[in-house]
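Since every read-out is calculated from the coordinates, none of them should be taken as a lab result. Quick caveat, the model's predicted, so the values are computed rather than measured. Cβ atoms are built from the backbone, for glycine too; each structure is taken alone.
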Structure P
Amino acid sequence: MEDQYINDPEKTLNGAHTFNRFNPSAGLTYQILDNLGTYGSYSESNRAPTPMELSCADPTAPCKLPNSFIGVPPLKQVVAKTWEGGFRGDLNELLGKGDLKWNPGYFHTINSNDIIFRRDVSSNIISQGFFDNVGKTRRYGIEAGTTINYPQLFSQIDDWHFSTNYTWLNATFMDGFDSVNPLDPSQAIAVSSGDRIPGIPEHFYKATIGVDLWQKVSFGIDGIYSGDQYFRGDEANITGKLSGYWLFNATAEYKVTKYFALFGKVNNIFDNHYNSFGVYGNASEVLGPEFDDGRFVSPGAPRGGWIGVRLSL
């Protein structure tokens, strides 16, 4: 990194950082029966700190993102170690001419030297802080899915498709550290082992159903649920969560020829008002002293529709 700031004669941002690591992985699958198999794997991966993280990692000189960077000690790279396993199978004989596949699985990942943006407990400003390695974090849970394809369910012209997927994710800190109290930025609060990582929903679900008519016209609808999540800045989990939400979307397509099709889609059919992300900040700095609620949210996209053509060459 080369410092180009004209008012910094010491060029404190100058630096060269090198990260390297050997990441092993191994997997095994075993076919128990013709329609039942199992799998398992172990893998490691690493993530080098970004230039922005490296430029804002000094607890004695916190920065206001993303425009106040300084020279800092280097951060350690994040190393993730993952175990996963599960089963895959089908129940095609049960459906006759249809196709039904299912898969439950378990995953477990531990990140060492995980990097988060820590609020500075001495500044009394919740939006000011620094990136830091906070020890280990853990993400584990289950994934389960089912897909069904059933041709000519009610007549000779209709082919039906259905799929559903569910994920339960438990993402927590494994090591404690201090952070700013989001309800009172003048106070520090302890983040304890077992507290949930903000910004990550615990539950995620998606289901889709569609039909093809004459193998030329297709209609589909899907529903997506994203669960509650803690606000970024509430690493200690002391305030209310950002509410989960449902979204429903629809698609349609008409194949004029093998290479040319007309399509249309509508997202958020019921125009649900929802928030996709939440973070604590200093509202009075932006909106004036009469605003004392530090919660900022990202509003979700409203109902939207598109029509178009698709060419396949």
Structure Q
Amino acid sequence: MIYKEKNFVSAVIYVHNASSRIQTFLEAIADVLEENFEHSEIICVNDYSTDDSVRIIREIGAKTSVVISVLNMSYFHGVEISMTAGVDLAIGDWVFEFDNTTADYDKLEIMRIYCRALEGYDIVSAAADRKQRFSSKVFYHTFGFFSDMPGGMRTESFRILSRRVINRITDMNRTVFYRKAVYAGCGLKTDLMLYRPIGPGQVSDRSEKRYRTRLAIDTLIIFTDVGYRFSLVMTLTMMLASVFVIVYTVITYLNREPVEGWTTTMLFLSVAFLGLFGILTIIVKYLQLILRLVFQRKKYSFESIEKMSQ
């Protein structure tokens, strides 16, 4: 008799115009779950696909014993909101997140990640052991430098979450804008495992690429201090320029004979701009605090509790 895991496992798969690869990918996931778990489910989040992805999913669902559900989004939401909707629907003790239907890994990696999670990790991610794209390296380096979250983030292929992670994130945040940032800041034990890729990397269409570019920019603004620091540097620069103009105006007035009204105008403009940039600094700081309260709202985070008794 083949031993099967007792834990209920959910697999949430992001699907957007993936008809060329969804069959192979979904069948592989279903085979792994069917062979290794007594109870499992697959939730395919259809992010407004315009091809035959849903039809293929339905055909596979009719042939496998694993329960497959399709969550159809009303319009294109992007991977973050779509995956959040899928995870909200999942009921498993452990939840796999597959952000892309391009599998450059052996399906045995799925169970390797699961077994690693059972060693005491709440989040275990799988990433290809290959050189990252330049744009990805720039994004993650910038994110790590300008944020107070743990470093080491990189492009991932899939991950597994414990139910404790999902419950904590639900309590921490009203909106999960960027899941990886929220996971990094949840305070629970995480691990990253590399695998040797056996195929090409992730495939995205034009709409997904545009979405990911906007997401990267928005993420840096919301979860890091890059916007505040840039505005602060620009404000201080302009304030110093205003002070220089004030000094230059006073010196010109004392040593030369400027055009009537020029000194008053320059002093007024310089002082006005000095005050304006000071106000902008305060406004930007307030906006930063509001973003933190909305998207990073949490009282505290801890990894575990140990009770000592004799």
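Taking FRET efficiency 1/(1 + (r/R0)^6) of positions 54 and 254 (r between Cβ atoms, R0 = 41 Å, to 0.05) as the criterion, the largest value within structures P, Q is that of P.
Which structure, out of P, Q, was helix-only ellipticity at 222 nm (-39500 (n - 2.57) for each DSSP H run of 4 or more, over all residues; to 500) derived from, given a value of -16500? The value was obtained from structure Q. When relative contact order in percent (Cα under 8 Å, 6 or more apart) is worked out for each of P, Q, structure Q gives the greatest result. Quick check on the output: -0.65, -1.09 is log10 I(q)/I(0) by the Debye sum over Cα atoms at q = 0.10, 0.14 Å⁻¹, derived from one of P, Q. Which one produced it? The read-out comes from structure Q.
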